[in-house]
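There are structures below to look over.
Each reported figure results from applying straightforward, stated rules to the coordinates on display, with no laboratory input. Because the structure is a prediction, the values reported are computed rather than measured. Cβ atoms are built from the backbone, for glycine too; each structure is taken alone.
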Structure 1
Amino acid sequence: MKINVEIIDKKKEEQLLIECYEVTQQIDEIINFVKSRDTSLTAYYESQIYFVYLKDIYYIEAVDNKVFAYLENKVYELKIKLYEFEELYGETNFFRCSKSVIVNLMKIEYIKPALNGRFMATLNNSEKVIISRQYVAELKERLKGGLV
């Protein structure tokens, strides 16, 4: 695949052009990745409202009927259900890795086997996330293509 980058005048709108013979799964993954880079969510921290970019989220976790977004050094509450987040962003770099956690695949430093068929993902910020055995096969399939 050939890649061209052209520097343009600031007066012009930036765009990404993909020329392909057909829209394959790899092309879809590239499109979803690019779209998720500028997408933000409304998040809450100490009664204040923030906008959090998807690309900055390490993982999402549901705890006691609340959903939290974990960033590098901060945790925000989201007013969205875990399954709603998965429906909206599951086609991007986010992957359901257990009943209560969705992880950003782009924030995984490495993955290693754990006990009972589970895997342990160590994130770029050194946090660890368990990948339940029921999601391991799907994770391997997502990683097989090279793009996540």
Structure 2
Amino acid sequence: MLAGVSLAGCERTVVVEPAEDAQNPKCADVMLQLPAVISGEEERSTSSQGTKAWGDPNIAVARCGVTPPGPTTDRCVSVSGVDWISQPSDENDTWVFTSYGRTPAVEVLVNRKAESGNNVLAAISPALASSIKPEAECVGAQDLEG
């Protein structure tokens, strides 16, 4: 379903590969502030530090500590003051959103068949906005001097 996610045993722990910088103290701050419920789906146990998952089956999985993206021409959306780069994953039913302009970065995988990326980002962005201050922001063609 979502890339890099599987279930382990009867406890239904979501197995999530930790991000490289998952032990960053800022990630702990983000994880503690993330909501317990997104779009009516409850948080589930995950196998790694700096990760969260919601729903059974999963509607979303978050990983803190991924490498911050550099400048890109990929689509960028701003939700509650947090910029997100969006890309479809190798799986057609999953969108990958990566926070832009914040270190460490947060990656969110959203099951497009189960939930809207906008709803998930609206629930997650406030925790990120209050925990990791922006260092940069997305710009569009209208922001560039011509």
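Can you tell which of 1, 2 yields 3.6 when mean projected area of the Cα convex hull in nm², for residues 71-118 alone is derived from it?
That value comes from structure 2.
Continuing with this model, one more query. Relative contact order in percent (Cα under 8 Å, 6 or more apart) was computed and gave 23; which structure, 1, 2, did it come from?
Comparing all candidates, it corresponds to 2.
Using distance in nm of label points 7 Å out along Cα→Cβ at positions 55 and 79 for the comparison, can you identify which of 1, 2 gives the largest number?
1
Which structure, out of 1, 2, was Rg/Rh (Cα atoms, Kirkwood Rh) calculated from, if the result is 1.01?
Computed on structure 1.
FRET efficiency 1/(1 + (r/R0)^6) of positions 47 and 95 (r between Cβ atoms, R0 = 25 Å, to 0.05) was computed and gave 0.65; which structure, 1, 2, did it come from?
2
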